[in-house]
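Visitor: Structures incoming, each one as structure tokens.
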Structure 1
Amino acid sequence: MSVAAPAVVLSGRRRLSAGEIEMFVSAHERFLAGKPGGRRASLRFIDLTGVDLSGRDLSDADLSSSIFDGANLSGAKLERANLFGSDLRKADLRRANLMRADLRGCCLRGANLAEANLTEADFRVGQIAVPHPSKGLSALVHHARPGQLDHANFTGASLDGSQFHDASMFAVDLTDCSLRGAKLSRANLKEACLEGAILDGADIGGANLENANLTDAVLTGVDLSTARTSGANLTGALAEPTAAALARVEDLYAQAQANQEWCRGKPGQPARLDGEDLRPLDQRLRGFRLSAMSARGARLVGMDLSGAHLQGANLEGADLRGAILTGADLRGARLAGANLTKADLRGAILGPLPISADRAAPGTLQQARLRYALAAGADLSGAVLDGADLRGCDFTGAKLKGASLRDTDPSLAIGLDED
């Protein structure tokens, strides 16, 4: 652990030595583990500028009204932590776990939260206590402060169900984020980048989206009528399924059922769903037998296909952003050019599909987009991933023996260096 060199403190907050910080954090980690000598950390009104707490576990700690300016908290566990009114400007919070953290009135200007887990985090207005410049904590001044996230980097982060009411988010980077059910009412998102963001069911009533980039964003269940969208780029944004797509639901489901019967050796045939919008089927294909199905270029955004049998299926160019494919059998499936950003592939099988005694078809993912996908524990033995975008994809514990990774950058993924 390293701490920035001592500096003149004008914040009215106390500075701790490296030894004191280690004592508090170690005692807290023992507390979380239920070990003797453990004690919940209470580091309120502390100046922790530049501190290195990367990878440490501060879940449930009270860190309210403290300063973490430029601190290294990458990979830290801060689940349910109380960061109410804290100053985290320019802090490094990459891949940190902040699930259900209290960030009301927090300042995160210029902070890096790429790939962080902020599910159900609270960024609403907070009543902030500010120490007097000379009298310090003995004379506190209280005032309301909204969450301040201007210019923060949330690329690839998970923000489902998070609350951003009235937050200041000018020029914030939310590229490829998952914001399902997030509360963004009256938030200032002027000039924000929401390219490829998944905003299913998000509340943006009264939000300022002037000049925001919403290219290829998923806006299912999002009401833009009261938001300010002057100059916003909505090119390729995915809205509600059309009336025509909704009218085809039963026909598409009948084809899926016929595919399942065929897989069971009964009369039927593989479904032909190329270019179809399958989103209205929602969870109806969960666990279905859909071997040899063709759904090239189809829309399956956010669908639950967990446990589905998709051996030899053709999903080339399909949009599978945020799709749930946990435990799915994708042996020999063709996924070249498919978009699997934020998809859940944990425990899925994408290895070779035996065709004969001496032939097998590999799972193919050439040029596929696997940004921030979860592939932990997946079986990708022999899979072809040539040219795939692996940025932020979690391969922890995945089987990759014999997989081809030509023209990829494995350093951008998680867990590939361990295989």
Structure 2
Amino acid sequence: MPRTSFGRSALTVRLAARNLLRQRRRAALALGIVCGGVIAYLLAGGFIEWVFQSMRHGAIYSQLGHVQITRPGYFREGLGDPYKYLLPRDTGVVTKDGVQGVRTVAPRLAFSGLISLGDVTVSFLGEGIDPVLEAPITEGIIVAAGQDLTAGGPQSVMLGEGLAEQLGATPGDTVVLLSTPADGGLNAVELTVAGLFATASKAFDDSALRVPIDVARNLMRVDGATSWAVLLERTEATDDFVERLRTRLSPADFEIFPWSDLADFYNKTVELFSRQVGAVRFLIALIVILSISNTLSMAVIERTGEIGTAMALGIRRRGILGLFLGEGILLGLFGGVLGLVLGITLAAVLSAIGIPMPPPPGMGRGYIGEIIVTPALALDAFLLAFMATLIASVFPAWKASRMNIVDALRHQR
């Protein structure tokens, strides 16, 4: 018998593998349970990961950008009188020191009022934008009909799908915007509908419109912008960019928000779905633990005579303990690896086919879902299988190692 610790461990692994192969049907069942648990966790977690990534992309590339810059207090107190919190026209202060990784800095001017088409008049929430600077931030906005503002001309407007439906407007129609300027009174402008847009938020589409920022400035008789939207090259660089910007810009003049601080719906969804994934993880671990524990307990009962013989020949209790723990560890290792291979393959196939999903609450249209298996998720799934089988094997292994030699030798005689 090998004397080294490594040699004893290798012998224990070989014996554990032989014991599993002796009971092929039972081992295959246990392996299938572990493998199935890993696959289920990968598919559920991978779909949730895709939901997170899609929502994050939608929040950044349809509304928020990576960073929002405003005057201090604008988001807390500026809804009543936004023009007390105007930023200057020039956005160069954001990139004046040669900041790297910035794709665009787009000024925005928020305003509201009434929009009319024929005899129909409804209220709206408007946003004046620079179509060229804003273009990279609008990748997540769907142009449902017509064209965007870059092709619509200086006297054009884009309407949210829901707002256009209320008005009965289509691309090419002429609408009138009526609003109260910053200096009081009334002001109106006549615009041509360039197109209709749709975002991930149906409530937003039901009341929103976008116009060139010069149109909004003339309508409201102001100069400047209520916010600057900054789009970066990489989402991962957001926090570092915000910290550098906060140290460079005076907090008395500018307030800087990462997109995650403003995406309330996204944050609540992540919190809810993360709890659900945690519940799935717990249930899968519980099923694996109970199944593997039952399998190994049956093996202990069937091999009671062998255990007694081994202990009579001088095998110590810790050797018996290690043998059954080794069987559980092998089931976890092989089940985890096989589950990863099958789960990743199945996720790729389902993603290639696409998963048709109905419109969720708050959205106006369905979508095609995918499953994204990240390295972190794959590692989590493997550790789930390994740790669950290890925990499941502890009690049967301890029970086997505590047997009385005489009683074990008399078993079934």
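Bear in mind that the values in this text are calculations on the coordinates, not laboratory data. The structure displayed is predicted, hence computed values, not measured ones. Cβ atoms are built from the backbone, for glycine too; each structure is taken alone.
Visitor: Check the numbers for mean count of other Cβ atoms within 10 Å over residues 293-300 across 1, 2 and tell me which is largest.
Guide: 1
Visitor: Okay, moving on. Suppose you compute mean projected area of the Cα convex hull in nm² for every structure in 1, 2: which one lands on 27.7?
Guide: 2
Visitor: Let me ask something additional. Out of 1, 2, which one gives 59, 28, 23 for Cα extents along the principal axes in Å, for residues 149-316 alone as computed from the coordinates?
Guide: 1
Visitor: Something else now. Starting from the value -2500: which structure in 1, 2 was helix-only ellipticity at 222 nm (-39500 (n - 2.57) for each DSSP H run of 4 or more, over all residues; to 500) calculated from?
Guide: Source structure for this number: 1.
Visitor: Going by distance in nm of label points 7 Å out along Cα→Cβ at positions 229 and 389, which of structures 1, 2 comes out largest?
Guide: 2
Visitor: Can you rank 1, 2 by mean count of other Cβ atoms within 10 Å over residues 37-44 and just name the one with the largest value?
Guide: Structure 2 gives the largest value of mean count of other Cβ atoms within 10 Å over residues 37-44 among 1, 2.
Visitor: Out of 1, 2, which has the highest value for relative contact order in percent (Cα under 8 Å, 6 or more apart)?
Guide: Greatest value across 1, 2: structure 2.
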